[in-house]
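Rule-based calculations on the coordinates, nothing more; no lab input. Just so it is clear, the model here is predicted, and its values are computed rather than measured. Cβ atoms are built from the backbone, for glycine too; each structure is taken alone.
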Structure I
Amino acid sequence: MTDPDGVTVAYFKRILWYVLAGTRGGLMRIKIIGLIEERPYNANQLKKKLDVDYKTIQHHLKVLIENRILTTSEEKKYGAVYFLSPMIEQNKEIIDEIRSKLGKTK
C-alpha cells in the first residue's frame, strides 16, 4: 500500500521508527501524536498541555510535518491546527507498536 506521494507502508514504518525511537526528541513526539490522536491542537495549546517551551513545540511539529506524520490546514501561520496525516490514520497500529516496544503509552 502506498500514500498519494508513493510512500509505501514499509518505508513509512521505518521513518516512524527513526523519528520516534531513533532520535532524542522521540518521546516528546510520541506525546504530541498522542494528544493529536484525541483531538486537533495548535502549537500554543500543545505548549500549555505539555508544559514546554513554544520553540520546542515548533521544532517537533516541524519534524513531524516534514516526515508526513502530521498535517496542518494553515502552514506557517500562528494558530494553525495540527492533525494526524492520512497515512498515520490508516496505520495507527504502527504507532501503537512503537509505543509498546518503547514501553510508552499515550
Structure II
Amino acid sequence: MAMPQLVVYPVKDVEKARELFTQLLGGDPYVDEPYYVGYRTDDREIGLDPNGSSKGPIVYWRTDDIAARVEELRSAGWEVTRDANDVGGGLMVAQLADSDGNTIGLRQEP
C-alpha cells in the first residue's frame, strides 16, 4: 500500500501556525508564501493552508495519473469535491470525500 506523501493542515492564522510547526518540526519551511507554507520531513511534506476549508488535515496520496485515479474513485463511490487542477508548476491536485464527509487528496507530480 502506498504511503501518503503530503499532509495539509487548514489554518486560520498562518503566522502563528508557522511558528508552531517550525518549532514542532525543528526547521524552517522550504516554501513560505501567504497562500501556502510547506515543510519537508524525511519523505513527507507537511503543509499549512490558510485558505483551507476542511475541519481537519487532508492527506494527499501520490498518483501517476490523477485523472484516471479520480474517475476510479468516483466510480467506487467517492464524491469529487475539487476536480484535478494545476496548482503551479505542473503539480496537479484533487480532493474527494467519502460517505462520512472525510476528505482525501490526490497529488500528481509534474
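Where does the value 7.1 come from, among I, II, when mean projected area of the Cα convex hull in nm² is the thing being computed? Value 7.1 for mean projected area of the Cα convex hull in nm² corresponds to II out of I, II. Of the structures labelled I, II, which one yields 1.2 when distance in nm of label points 7 Å out along Cα→Cβ at positions 71 and 87 is computed from its coordinates? Here the read-out was taken from I. Each of I, II could give helix-only ellipticity at 222 nm (-39500 (n - 2.57) for each DSSP H run of 4 or more, over all residues; to 500), but the derived value -17500 comes from I.
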